[in-house]
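These are the structures in question, set out in turn.
Quick note: the coordinates plus some simple rules give every number you see, no bench work behind them. Note that this is a predicted model, so its numbers are computed, not measured.
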Structure 1
Amino acid sequence: MAKIKILTDSCGDLGKETRTQYDIDYCRMNTQYEGKETPASLDWEYYTPKSLYDIMRDGNRVFTTQVPTEEFVNVFGKYAKEGYDIIYIGCSLKQSGSVNIAKTVAADIMSENPGIKIFCIDSKHASTGEGMIAIRAAEYRDQGLDSDTIAAKIEEDIKYCHEFCTVHTLDCLKKAGRVKASSAFFGNLLGVKPIIIADAEGDQTAIKKVKGRKAALDEIVSLLADAIIDPEDQILYISHADCIEEAEYVKKQMAEKIPCKEIRIEYMGPIIGSSIGPSGMAVFGWGKEITFRSGDKNEQ
């Protein structure tokens, strides 16, 4: 059976420690600011979290790119030449076209490396939800499953990965075209915080509004507690956009309400951070099948 490499991308928001633990690599996107383009590193070689988020706090916009074709060529080519089958878990196609670029590159790489298989999977998620799906794929690999079986199981598992997120405002997400919500969400929402999910189609969808930041943080924990199944077998994740004290508060609330195995905190990396803006907060876990679609009914 071929060796298997699990890949994600800069939207996966898995820190170095987690990537090392599960033997996961990632394909870099880029950020663009003041005419300078830099790789969107999850290890923060080019910006510190504070410096990146301070740019946005000062009212500036950081632009982002998809994974460049040459990055896929280099990363896929490297592992294919080393004899690995590749499973790439990419950012939702509703948020990025990277998976489609990857599929085109994968076809070329496979033709040059007979016998190697490359699967490019739309995670229908971003941030640590995408990362959790990559971790699930790595766990399947470590159980000895082959790449065809892993890819098939992951396509099914995606339906059960939950994200609940809140932000101070939807301004950054709106400018980046990353969220679906009714026009009411973009009005005067002084003190009102939106709650966002990744829906069944992979759209980031604002589903409700909560009065006050603390109430919003409590709400995303409650929503996860309601959605989760078998928490005692899970590592749950929190992803934050440079608001570590609030992330620690969320962790405490989760520990009190959800009897899970472990809770880990990760930074929202440069791509997700640039889209969501400072102080974004999201929680993730495995639970009931996600059936909500943003077109099913008007957002609340």
Structure 2
Amino acid sequence: MKVLVTGAAGFVGRVLCDQLTVAGHVLVPTVRRASGLRNELVIGEIGPSTDWQTALVGCDAVVHLAARVHGMDDTTQNPLALVRATNTEGTLNLARQAAEAGVKRFVFISTIKVNGEGRDTPYRETDAAAPENAYAISKWEAEQGLQRIAQETGLEVAILRPPLAYGPGVKANFLRLMRTVERGWPLPLGAIRNRRSLLYLGNFVDAIRLCVEHPAAAGQTFLLDDGVPVSTPELIRAVARAMGRSTHLLAVPVGVLELAGVLLGKRAAVARLTGSLFVDSSAIRSRLGWVPPYTLQQGLAATVAGWQRYLDGR
């Protein structure tokens, strides 16, 4: 198939383009600004007036990865309007033009945060949506709009809601975790008994590829993960093993950590460390026969190896 990929130069996009190429598909990689990616098509900012006509010529499928993730914590007066212009209106504009151009399949990358910010039981596709921040709300609105477009036009929409994705080149919180573990400092996290789902990049792009190709993916929403949720201490120990390092976890009560978070203005950060957010990904496994090709241990080993190669090449 001929597949248009938005966000092709990003963390997930580059690996996805490689995966789809190996699978024999012809790619139209689109980017906001020139990145040096082979055959890339620069389309500028994504919004309600973006012109996709040239990019969509002859395409059979679209994978919409690109999104605005900043804005929910900005000091702007209306952060929701900021992310909605890209994530909601920009997505629906692309979908409408795709339907008009004769595209058959539209794979939309949403977020597990559409389900909520975490709880002590697993999230499932059948749960009522409970987005809390502007980013998640904009993605949920896009999902609803895509369903309407599908009903009106026959466009086959598949929606994926991933949790935290990691892999070589990962940034933000996961990179900070690796740096902390590498330093070998004692961490006050040994008493945490939470459960959190993760998604290795290799598993992520494999699921996307399957949703591009599989007839039964049409009209479906799927939650994704590596298959086994882990606690924060388990994750830290696993990262340390991948680095060949020891780790020292102090059993500080969770209540003390939460109080420290309040006093230091880091309540949300502490909640991510202590709280649970895990998914039941059995739907995509049973309906599409998906099996993650990589284990959590393999994913962590590859992520650590990629980071160490970066450090060696600086």
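Computed over structures 1, 2, Rg/Rh (Cα atoms, Kirkwood Rh), for residues 201-264 alone reaches its largest value in 2. When relative contact order in percent (Cα under 8 Å, 6 or more apart) is computed across structures 1, 2, the figure 17 traces back to 2.
When Kirkwood radius over Cα pairs in Å is calculated, the result is 19.3; to which of the structures 1, 2 does this value belong?
1
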